[in-house]
Structure I
Amino acid sequence: MSNVTYDELGKKTNELAGFLRENGFAAHASHPAGGVVMYPHLAQKAGLGYRGTHGMLITPEFGPRQRLSAIFTSIQNLPVNTDDDHSWIPEFCAKCGKCIKNCPGNAIIQEKSSENGKTRTKVIKDLCSGCTICMRGCSFNRRGYMQIKDKYEKSKEIIS
C-alpha cells in the first residue's frame with residue numbers, strides 16, 4: 001500500500017473534520033498513518049468488524065484490506081451498534097493460524113494470559129516489517145466473509 005493511499009485518506013479525514021467544525025461540532029482528525037489510538041480496536045468497538053490474529057480489522061466488505069482513520073467529535077447521541085455479528089472471528093482465527101505460520105519476521109505470537117490463562121495473540125511491532133504477507137495469506141483475503149462465516153457456522157452445528 002503506497003503512501004498515496006494514506007495521504008488521500010488523511011486529506012479526506014481532515015476534510016470531513018473541517019465539515020463537522022463548520023457545522024458547529026468539535027472535531028479532531030486522526031491521520032491513518034498513525035494517530036492517538038489503535039484504529040482496529042476503535043473500529044471493532046464501533047461494530048465495523050473484528051480484529052483478527054494479525055491485528056488488522058476484518059470486515060464483511062473488505063476482509064483485512066482497508067485503511068482506517070478516525071475523527072473524534074462532540075456529536076451527541078450517535079447510533080450505537082450493539083450487535084456482536086463478528087464475535088465468531090477470534091475462534092475462527094485461533095483455529096486458522098495462517099498469519100502466524102506465514103509471518104517471515106515471527107512478529108505474531110500467541111501467549112497465555114497471566115490474568116485468566118487464556119491464549120491471546122500479540123503483534124510485536126519491532127519485528128513487523130509491514131510486508132503484508134499476513135494479510136495476503138489471511139483466509140478472509142482469499143474467500144468472501146459470508147462464505148467463511150457460513151462454513152464456520154456449519155462446522156459448529158456438526159460439533160453440537
Structure II
Amino acid sequence: AVRRESRDPVSEIRAKTPAIPSGCQWGIFLRNHDELTLEMVTDEERDYMYAEYAKDPRMRANIGIRRRLAPLLDNDRNQIELFTALLLSLPGSPILYYGDEIGMGDNIWLGDRDAVRTPMQWTPDRNAGFSTCDPGRLNLPTIMDPVHGYQVTNVEASMSSPSSLLH
C-alpha cells in the first residue's frame with residue numbers, strides 16, 4: 001500500500017475482516033513474528049513484494065520476507081513512523097516485534113529466520129548488553145554493521161536521544 005501510494009489494500013483487508021465476538025479483539029502486527037509471510041497473496045503480489053522489499057534472496061525465508069522493520073523500509077524514518085502510527089491506531093492490540101522500537105536491523109547472512117532473532121541491543125557494551133557470556137557462547141551473534149550495529153543502535157542510546165524512535 002505504501003510503495004504503491006494507495007490505501008486500497010489496507011481498506012480492502014479491513015472490509016474483508018470478519019467480525020469477532022464481543023469482548024475480543026484482533027492482535028495487530030506489521031509482520032508475523034519474524035517473517036513477513038506471503039503465503040496468502042497471489043504470485044504476482046508476492047513477486048512485487050520480493051522486488052520492493054527483498055531484492056536479495058537472502059532476505060527471504062520460506063514463502064516470506066525475513067527482515068526487521070527498519071531495513072525492510074530502507075531505514076526511512078518517515079515510513080517507519082507511519083507504519084508504527086498505523087499499527088498503534090488500528091483497532092485491536094498492537095504487537096511490536098522486539099527491536100522495532102529502536103530501529104534495530106537484521107543479519108541476512110544467518111540462516112532461515114535467525115536473521116531477525118539476534119540478541120536485543122540494550123547497550124553499546126559487550127554482547128549489546130544482552131549477556132555477559134563470551135560472545136562465542138551466544139546462541140546467535142550480535143549485529144555488527146555500521147548502521148544497525150549494537151554500538152550505534154541500542155536502547156541506552158535511544159533513551160538518551162529525545163528524537164529517537166523509542167521516544
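So here's what we get for this one:
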item	result
For 0.95 (FRET efficiency 1/(1 + (r/R0)^6) of positions 86 and 142 (r between Cβ atoms, R0 = 30 Å, to 0.05), calculated) the corresponding structure among I, II	I
Label whose coordinates, when distance in nm of label points 7 Å out along Cα→Cβ at positions 14 and 134 is calculated, return 3.0 (choices I, II)	I
Entry that produces 13.0 once Kirkwood radius over Cα pairs in Å, for residues 46-101 alone is calculated, selected from I, II	I
Per distance in nm of label points 7 Å out along Cα→Cβ at positions 6 and 94, the highest-valued of structures I, II	I
Identity of the structure behind 50, 34, 30 (criterion: Cα extents along the principal axes in Å, calculated), options I, II	II
Structure responsible for 1.36, with Cα Rg over 2.2 N^0.38 Å, for residues 78-125 alone calculated and labels I, II on offer	II
Structure responsible for -11500, with helix-only ellipticity at 222 nm (-39500 (n - 2.57) for each DSSP H run of 4 or more, over all residues; to 500) calculated and labels I, II on offer	I
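Read the figures in this text as sums done on the coordinates, not as results from a lab. Predicted model only: the values in this text are computed from it and were never measured. Cβ atoms are built from the backbone, for glycine too; each structure is taken alone.
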